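Got some structures for you, see below.
What follows is calculated from the coordinates using simple rules that are stated; it is not laboratory data. Quick caveat, the model's predicted, so the values are computed rather than measured. Cβ atoms are built from the backbone, for glycine too; each structure is taken alone.
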Structure I
Amino acid sequence: MSRWFPSTLAARLGLLVVMLLVAGVAVLQGYLDGRIGWGARVGPVALGGLTRQQAVSRLQERLAQSSLLSAQFQTPRGVRVMALDQLGLSVDVAATVKAAERAGRTAPVGGLSLWVMPGARVAPVVHVDTGAFESGLEALRGAVDVPARDARLALRGRRVVVKPGRQGSGIDAVALERAVLASLADWRPYAGPVPVSPVAPHIDTATAQQRAAQARVYFERPLTLSYRGRSIVLTPQRMASMLTVNMGDDAGELPLTFDNATGRRVLHGLFAFVEKPARDATVNISGGAVTVTRSRSGIELDMPRLLGDLDAAADSDGLRDVYVALRVVQPALTTADVQEMGLSALGSQFSTYFDPSNTARARNIAQAAKIVDGTIVQPGEVFSLNAALGPRTVNRGFDYAPVIAAGGVLRLGVGGGICQYATTLFNAVFFAGLPVVERHAHSLYIDHYPIGRDATVAWGGPDFKFKNDTDKPLMIRSWTGNGVLTVVLVGRTGRSVTYTTSPFYDISAPRTSKDHPRVIYDSSLSAGIVRWEKGWAGRSVKVVRTVRQNGAVLFTDTFVSVYQPADWIKRIGTR
């Protein structure tokens with residue numbers, strides 16, 4: 001017995017150790033089921049041991065506290081700061097947490113996702129909206145792109161010479177996207193130059209040189225334009241300024257052409273005494289009354305015919321006289337159209353107020369009002385504000401002004417202030433009793449908008465849409481003046497609207513205080529400048545609208561707005 005007892009005891013002890021290890025592993029796996037494996041992190045954010053919801057909350061908080069969701073682009077015209085959502089880039093927090101959860105695990109076994117090794121560092125999962133990315137780049141192109149210059153022909157005395165073309169450069173969108181994504185993968189905001197690639201001219205020097213010999217006949221004699229006994233002579237020098245190298249299918253027959261922007265502009269200028277633009281009927285609002293200004297037909301050059309005649313005459317050895325033809329132009333919206341559409345009655349009107357001394361924001365609001373003004377929404381049509389406004393870019397008349405960026409932070413962005421237009425239009429639609437197809441509340445509560453009746457839009461993101469479900473067209477009129485934005489829907493819907501607004505609920509305090517603020521180092525402010533942004537409590541509110549027609553309820557809808565708490569923020573300038 002003394003021989004086998006020690007070995008039996010050792011075996012039992014070994015079995016006990018194994019059982020304890022198995023039990024420990026089982027307890028560990030049970031604990032880690034639905035949790036992130038220890039050691040898993042996204043950039044510097046440790047997520048090990050957290051549940052999925054805890055990990056999502058921590059990652060969202062760290063993203064909001066960092067400057068990761070913005071980029072500083074170095075351009076020849078200075079540093080441009082852009083929120084990544086303006087470029088269609090967004091971090092998918094839920095997908096990122098799932099990637100961290102998978103790090104260091106095997107495939108699910110028996111319903112458990114087994115943890116077998118320390119978690120790894122994973123990169124944020126980033127989604128790219130290609131259309132929004134391309135549109136967002138428009139805000140940078142004005143500061144980066146160098147247009148190519150086409151080669152052209154000119155006269156020196158009677159000799160045809162070639163003005164060489166010049167290669168330009170433009171943003172390399174693919175390289176820029178890769179650079180920003182690589183920066184995000186390393187958990188650092190992108191700060192660097194904007195990659196560029198060469199842009200060739202449409203007309204290169206070699207092509208212009210080939211056409212120079214053929215073009216001599218163009219400049220041998222003047223061209224005469226005749227209209228009702230009045231003649232205008234195009235000298236060879238003036239012709240040289242109007243002609244460009246023809247790159248069309250008929251280039252073999254006509255080496256040069258007047259069919260270009262410069263040629264059209266000169267011709268319109270020469271015959272400004274005869275051209276008269278058509279005038280649309282306009283629907284005017286004054287004191288709640290609608291008046292209609294009558295339409296008028298116009299007269300303009302028959303440009304396609306004139307350009308063709310000029311090209312043929314200039315390349316001919318015969319007569320070089322061209323008779324100028326005109327054509328009648330009808331207005332796009334006639335007085336009869338307005339009367340037939342029923343656009344002589346007021347549908348609804350709403351106004352909001354802004355600070356005109358904030359010139360950039362005021363300019364953006366006015367530009368939005370100008371673009372949308374006069375839009376006709378046909379019966380059954382769904383109106384999209386994003387589609388109507390198009391990309392918010394500098395070259396389309398928009399300016400840099402504060403916008404609410406990801407994380408609830410105000411940052412400069414092209415088109416800041418357009419959400420006020422969306423809010424005003426939403427309220428005009430609201431009181432007209434029209435169905436709202438898409439509407440998004442701001443992420444933060446804004447106390448100068450009607451409670452629960454604000455709307456936010458972003459190019460490539462949230463939109464505001466409504467449907468004209470009446471049997472008549474509706475017109476949108478909008479304008480600004482003296483710090484007031486007014487949006488009017490013209491065309492009576494015959495509906496009445498009542499609504500109720502709930503008290504605020506789900507009140508949540510800011511995550512920071514004035515004593516312990518969130519600090520942001522802001523390159524748009526000069527060094528030494530400090531600015532404070534007051535924190536606001538988060539809250540929710542519900543607006544219920546009832547729309548009636550002929551006394552009967554047509555429909556009822558509900559608009560729920562959930563506003564996140566706004567941090568106390570201390571901005572420190574670094575420029």
Structure II
Amino acid sequence: MLEYREFNAPLLVHAVTPSGPIPTICDPEGLYPYESFVETSRRPQLQSHRFIVLENERLRVTICPDLGGKVYSLYDKVAGHEVLFVPASIKPVRILPRLGFIPGGIEVSFPIAHTPVQLEPVAAVIHRAGDRLYAWCGERELRFGLQWTVEWSLGENDSFLTQRTCFANPTGSPHPWMSWSNAALPARADTQFHFPDGQVLRHGERLEQIDWATQGPRTVAGVHSMTGFFWLRPGVCAFGAFTPSLGHGLFHVAEAAAAPGIKLWTYGHGADERWGQAASLSGETYIEIQGGPQADQSIKDTLAPGERRHHVEFWFPTAAPLELDELRLPTPELLPVDQAPAFDWPPRESVRRWVCVLEAHRARLAERLPPPPGIDENHWAPSGMDDLGEALGWAASVNSSGSSDTWLFHLGAWQAARNEVETALATLARSTDERARLLAGRLHLRVRQDPAAAVHALRAIRVEALTLHPQVMIERDLALAALGPATLAERAAWLERLLRCTDEWLLERRAAWLADAGRLDEARELLERTPFQLVHQRYERTRLWRDLQRASATPGSTPPASLGEDNLAAFGAYRDFAG
């Protein structure tokens with residue numbers, strides 16, 4: 001038996017709130033040109049998704065192209081159980097690069113960890129060749145214009161899932177990249193870690209090297225806070241996890257030369273479990289076992305123009321722990337790697353518009369230009385489209401419907417995202433689109449380190465709804481604060497206009513104003529009473545709270561859990577913003 005099928009089915013999805021109308025350039029909580037998010041709704045809603053199933057007598061593999069091409073479910077038919085962590089709803093949590101991470105399944109990330117398209121549909125193709133089924137998912141990503149394809153395949157008699165991942169750079173410039181394959185598994189106190197001996201980089205409250213054989217934990221119960229482990233020089237390129245109380249686990253083996261990376265992530269057994277539970281309706285938590293071409297997530301490689309890379313990994317569901325030394329690389333007969341499709345720009349409405357701009361420009365037919373994205377659409381010109389700058393300039397010059405200023409705003413954003421900041425500022429100065437003032441303000445503040453120019457740009461905005469948007473309020477307050485105590489009254493006047501707004505990122509700025517105004521107790525009380533949503537690898541509230549403690553000569557103590565920030569040491573190339 002070897003069969004495949006496609007179907008659409010609803011999932012429970014918690015909607016996410018976009019950060020706002022400022023493009024994600026110079027944004028430590030974003031990745032241009034994708035919009036980022038600030039909160040997740042409490043109540044889920046139904047949303048249809050496309051699924052692909054590959055199935056033989058032993059395994060049923062369910063892939064979701066509408067969730068970035070991840071393996072949504074891996075069902076062991078012989079043992080009769082699901083292997084992966086499959087939460088009952090899609091509930092994004094605040095993890096970079098877009099602060100909208102979806103735990104569960106097997107995710108392939110590129111060109112940054114985690115993938116920026118977890119919430120997006122990607123292209124997908126199914127193919128049968130002899131006794132093997134293939135599902136190819138991928139796209140040409142928007143940040144740099146690189147191509148990625150993940151190939152999930154299943155042979156008629158396979159007891160494992162084969163993954164081949166391909167990367168290509170069709171552009172004329174070198175670009176940085178990383179990739180990790182990330183499998184989430186249900187976590188219990190007795191979940192066992194089966195990883196090779198050797199030197200390991202432990203990323204917790206501190207960053208330190210340990211010897212796994214003598215210092216490494218053996219189960220989730222042996223870890224008391226969220227921790228990541230990276231293997232520096234593993235003896236074997238195999239690893240896995242097994243949970244006796246559930247009776248199942250998953251193991252992984254890869255080509256050591258092409259994919260030597262090994263990572264284990266756990267929230268441990270204790271207070272930090274709530275971070276894992278945040279993604280689950282039932283409160284279940286998870287661990288992650290990961291492999292990839294890089295040794296750890298602080299490392300990026302460079303993909304040269306015209307360069308192609310690929311590697312192969314294998315996932316073994318199991319009803320008993322496996323011996324790592326006995327795990328051998330399978331040798332399935334795969335199609336030649338050049339037969340895996342290299343996908344073009346993704347099939348999303350937010351991208352199709354920019355393709356239409358390119359096509360209209362090539363034909364020099366202004367009547368084919370689509371309308372530019374409106375102020376209520378956070379669709380920004382993809383920096384990975386190398387020819388888009390010329391096309392946007394042309395669109396601004398030929399447009400007769402009053403949209404020239406909007407095209408100029410998008411051209412300025414495209415230029416800034418490609419590190420042409422001075423050119424971008426000149427372009428933005430030619431546009432009357434209010435968002436051009438917003439972006440100019442950010443560039444002045446975060447790139448040119450000129451808060452006075454930033455404030456001048458932000459003061460020029462005349463649309464009241466835009467001036468009062470929380471993201472704009474925050475950007476303005478940061479610029480005014482950088483000018484010093486003389487702006488306290490102006491900051492207060494703006495903050496008073498949204499006094500009843502419960503946006504937690506705005507409340508953070510209100511606490512900062514209270515601190516700057518010398519009202520230390522009020523600032524600390526505001527931080528401590530606000531139930532902030534959890535956010536990984538961001539420490540602004542913790543830093544402010546510690547500053548308040550020191551300023552009031554309060555003895556040092558642990559920051560309250562209500563701040564919603566973890567205590568991990570700063571580490572990893574998770575942030576990737578232009579400017």
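Which one of I, II has FRET efficiency 1/(1 + (r/R0)^6) of positions 290 and 498 (r between Cβ atoms, R0 = 41 Å, to 0.05), as calculated from the coordinates, equal to 0.50?
Checking each candidate, the match is II.
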Out of I, II, which one gives 10 for relative contact order in percent (Cα under 8 Å, 6 or more apart) as computed from the coordinates?
I
Comparing FRET efficiency 1/(1 + (r/R0)^6) of positions 58 and 250 (r between Cβ atoms, R0 = 41 Å, to 0.05) across I, II, which is largest?
II
Matching task: -0.80, -1.07, -1.17 is the computed value of log10 I(q)/I(0) by the Debye sum over Cα atoms at q = 0.08, 0.10, 0.11 Å⁻¹. Pick the structure from I, II.
I
With mean count of other Cβ atoms within 10 Å over residues 82-89 coming out at 23.4, pick the structure among I, II it was computed from.
I
Which structure, out of I, II, was helix-only ellipticity at 222 nm (-39500 (n - 2.57) for each DSSP H run of 4 or more, over all residues; to 500) calculated from, if the result is -9000?
I
